[in-house]
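Pasting the structures in now, so scroll down.
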Structure 1
């Protein structure tokens, strides 16, 4: 259950990063409100999961999902540059997070 919270928190991190971009420096009301909601939800779920999980692997999964998800969203929906190097780098982030998770001890 704790890992499910981390995964949902990571998806919400993607949401708050995208809304941060769309808020244009907190000058647009609805993206700013959405940023606050996504951020509160993301940090709240991460905090709950850390009651049961080691901080290193949980934080790595959370940030990995957020970073990869945000980069992918930006390329698909926001017109961010798509390149082979960027796709390989996103893959390496995901592989690194999986490796870190597999190397840790289970509770």
Structure 2
């Protein structure tokens, strides 16, 4: 069975930021970490589209590298944005579970 692919921008954004919260990573390392976290594959097109947008927003920045890989790291602004998004998701998840009667 083929693995599901991550495509929704908001989910992809949170996943990339969450992965980078552990430390700098290049594209392939991000893809493998996100796959380990979710069991789903994020395609390179999705990943690099998200990275470009996050860099434009100042949430991630590239790190110097001595090889052809281009690692990225979370910025302070990115950490704040990730915390806010995760806290909102947590509130929504708790409310949803409560409404289902499975808190």
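From 1, 2, which structure was relative contact order in percent (Cα under 8 Å, 6 or more apart) = 28 calculated on?
Comparing all candidates, it corresponds to 2.
Quick check on the output: -20000 is helix-only ellipticity at 222 nm (-39500 (n - 2.57) for each DSSP H run of 4 or more, over all residues; to 500), derived from one of 1, 2. Which one produced it?
Only structure 2 yields this read-out.
Ranked on distance in nm of label points 7 Å out along Cα→Cβ at positions 27 and 51, which label among 1, 2 comes first with the largest value?
1
Quick check on the output: 7.8 is mean projected area of the Cα convex hull in nm², derived from one of 1, 2. Which one produced it?
Checking each candidate, the match is 2.
When Rg and Dmax of the Cα atoms in Å, for residues 43-82 alone is calculated, the result is 10.6, 30; to which of the structures 1, 2 does this value belong?
Source structure for this number: 2.
Rule-based calculations on the coordinates, nothing more; no lab input. For clarity, every value in this text was computed on a predicted model and none was experimentally measured. Cβ atoms are built from the backbone, for glycine too; each structure is taken alone.
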